[in-house]
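K.L.:
Before anything else, here is the set of structures, which you'll find just below.
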Structure I
Amino acid sequence: MSNELSDAAQRAQHYLENVGKRRVAPDSISIRALDELSGPLPETGEEAELVIADLDRLGSPATVASAGGRYFGFVVGSGLPVALAANWLAGSWNQNVAMEVMSPVGSRLERVALGWIRDVLALPSESQGAFVTGDTLANFTALAAARHEVLRKVGYDVESQGMSRAPSVTVLVGNEVHVSVLRAISLLGLGRDRVVRLPVDEQGRMQVDQLPSVSGPTIVCTQVGNVNTGTSDPVREISRRVHPSGAWVHVDGAFGLWARVSPGRRAQIDGVEEADSWALDCHKWLNVPYDSGAVFVRNSDALRAAMAAGPAAYLPSGGEGDRMEFTPEMSRRARGVDVWAALRYLGRSGLADLVERCCAHARLFADRLTAAGFHVLNDVELNQVLVSFGSDAVTRAVISAIQQEGTCWCGGTVWHGTTAMRISVSSWATTETDVERSVEAMIRVAKELVPD
């Protein structure tokens, strides 16, 4: 067994040492070579070294180089080396953190890491949290707690009775609500087509003066870190407007909540602590390996009730570290190990520096592209930049050409009816040199396609 482990470690190290030298998107030859990984399952097993060798030979060239510094698509982090190393060690432990008795170390590190996150984000001290796969499941978990609580207040037990006869729950969202929230709403039986969409301003912020009067079971879903512009809803004002009526305020803060760690950015999302629940990713701005998200809920009783699994004779009674009481999952990998390592390595100052560097890189992209004559569509408040290269057709052509050219990778979006390229700067590995090299390629490719 030691041979294949050391071989894999050497191959992984070689991959990471060279990921910054290769094109970001794999070429067509590498993608076609993946066919060699197909075929029928062998009748007899193969040598472990051969399995790993083929995986590296064929798989590594066909990866997207998101572990490097020039991937700017989909708000994807790169994985801090210390977090990756902790992930490898935790993988060798093979711990199931459903219950404390199954993994004392995994349970302890989850509690510590969740407490550190709650502290650095200045969330209410009474909030309970849990690690999940990502922001989609974090939204689901938080909104399940919200559904439980707003229906409990009117005397209905949704976990026992289901949704078929439940009182109607009003769900308010902004017009820029993320699809992960809508997916969670659908999975919870609240009906994504039944949500009430509210107007937003030119940067995507929910407009407080457009909030309707609320009564009865109501959930308001706010956003911190718009996936296009990076802007955030005025959570404090929204909370103070709807809380007197008993509404639950949820914050979808996949990447934007991490801006709270920076003294220079905190004012932009001040007031989120007045909400009732929060969802965020750790594999985005914290840069731990996939997959890793976190959820926090102020009312721990509501969270525990929504996630209750029911009795099982073989399971011991819940202990302090039994995170399965706070998540939809029972058996889970020890995600908290990676997060604990990343937070301890960075510390408060390192977290703040990581956020500020990404925001500065985004600002540099915007300045260089504007100076080159292209149109930046958003106020660059955080790490997101939207740029148009002219008509929608031209912009789409430029995006495709930039992706094919290989120096960097950015995706496309539509903002206020205009096609735009979206630049998301989320990686610890991105340097100013990466930005300059990438923006030079963007401008060169665009000027070859943009008519004079």
Structure II
Amino acid sequence: MTAKPGTSDNPLRVAIIGSGPSGFYAAEALQKQKDYVVEIDMFDRLPTPYGLVRGGVAPDHDKIKSVTKVYDRIAQKPNFRFYGNVEFGTDITHDDLLQHYHQVIYAVGAQTDRKLGIPGEELLGSHPATEFVAWYNGHPDYRDYEFDLTQEAAVVVGIGNVAMDVARILARSYNELVKTDIADYALEALNNSNVKRIYVLGRRGPAQAAFTNPEIKELGEMEESEIIIGPDEVDLDPLSQEYLDNTDDRKDIRNVEILKEYAAREPDASKPKQIIMHFLTSPVEIIGTDRVEAVKIVKNELYKNEKGVLRPRATDQTRTIEAGLVFRSVGYRGVPLPGVPFREDWGIIPNEDGRVIIMDTKEAVIGEYVVGWIKRGPSGVIGTNKPDSQDTVRIMLDDLGNDIHLKPTEPSSDAVEKLLGERNVRYVSYEDWQLLDKIEQERGEAIGRPRLKLSRVDEMLDAIEERKRQEA
């Protein structure tokens, strides 16, 4: 009789699909538990780990990226293996996981954006913010995208941190960007950009803005751009004032204070770029014949719904902003994985406390779990994923204690590597990634930058192989 999984003779084999923060925090929680011997295999479609920390965090936010030092320590534990450049559903399938693992964690995040649902949204020059962010961060899928930066005005729809990132990167000077690890082609394109006015639209008021205090403070501290907010934009309506008078949320209170400071500033004519913020404003139509030419906007007002939540609704006041670019940043959603349940209306894998469930029956899918944005939707910051992943791991260990787990026929890393080899999958180990990481830093150092990213998968793989030959 085979020993229960979790012993030295029969280690608990866990597959983690996705290598972003939530996946690494789940791995860490498994490593820290004391009751079971665990082997963790982490898979990612890209050759590079860290998910949005590499491909989503703005290049001028290098302190946030320092969290990868924590992930590096997790990855170098002897019970951890990384398999990059392995696509779930093709290189390794759902059925394969059932044959090789006792438990599976999906940590794939929210990979696509929500749409505005207004006329003209599909015009040339209208983009999801996710695509622009991935482009300037050197994501291989978006490396060849083009954004028409010959336009003088751009509209950013949304008032969260990603919207702030987009506005800030559009407005940064070359001197500010060259100090970062922004993709080299994006640095060149932005250096030649003609964008001078960036309109930021928030559908609710300043007291409801989703951006954090550091994000809004940065917009007022840039070399070539000033932030412009009309005094009327920060005049709070009675409902917002009532909320601020009764809230303990220092973020919202401080946001309003910062915005009022900006509204009281004298314009700085020496700065060639402007970030112009409008609150209680929604786009209702993107106007243009073949491409974006303008955006029709409506003024909103706030009201309390039946649950007492402040919501915006349109008034009859409209106007038009001339602009040739639109970036929407109004929320994100996950995409379905082959063989895994999916809740289309919420854009998540359906789950109860992290256990994957079948939508119709609410029955738990044995041995399959979920963490991060694909579990709960796109909310919180990087650190929010840590307790979320820990909660799911607790559930996993409870199930294991009750002998609820998959019954794999070949629970070994050797079998997985043999399978990938038979399929001619050119997978990237964590040691390979460390070589690539070193190569990128050396490339950057040679030109006085912190890192010069390789942004094509074949270039990454070839660079790794060349370095291995050199060091052999």
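Values quoted throughout were computed directly from the atomic coordinates according to the rules given, and no laboratory measurement underlies them. None of the values given here were measured: they were computed from a predicted structure. Cβ atoms are built from the backbone, for glycine too; each structure is taken alone.
K.L.:
The value -9500 for helix-only ellipticity at 222 nm (-39500 (n - 2.57) for each DSSP H run of 4 or more, over all residues; to 500) was derived from one model only; which of I, II is it?
P.N.:
II
K.L.:
Separate question: With mean count of other Cβ atoms within 10 Å over residues 103-110 coming out at 26.6, pick the structure among I, II it was computed from.
P.N.:
Details: I: 20.8; II: 26.6.
For mean count of other Cβ atoms within 10 Å over residues 103-110, the value 26.6 is produced by structure II.
K.L.:
Can you tell which of I, II yields 5.2 when distance in nm of label points 7 Å out along Cα→Cβ at positions 47 and 143 is derived from it?
P.N.:
The read-out comes from structure I.
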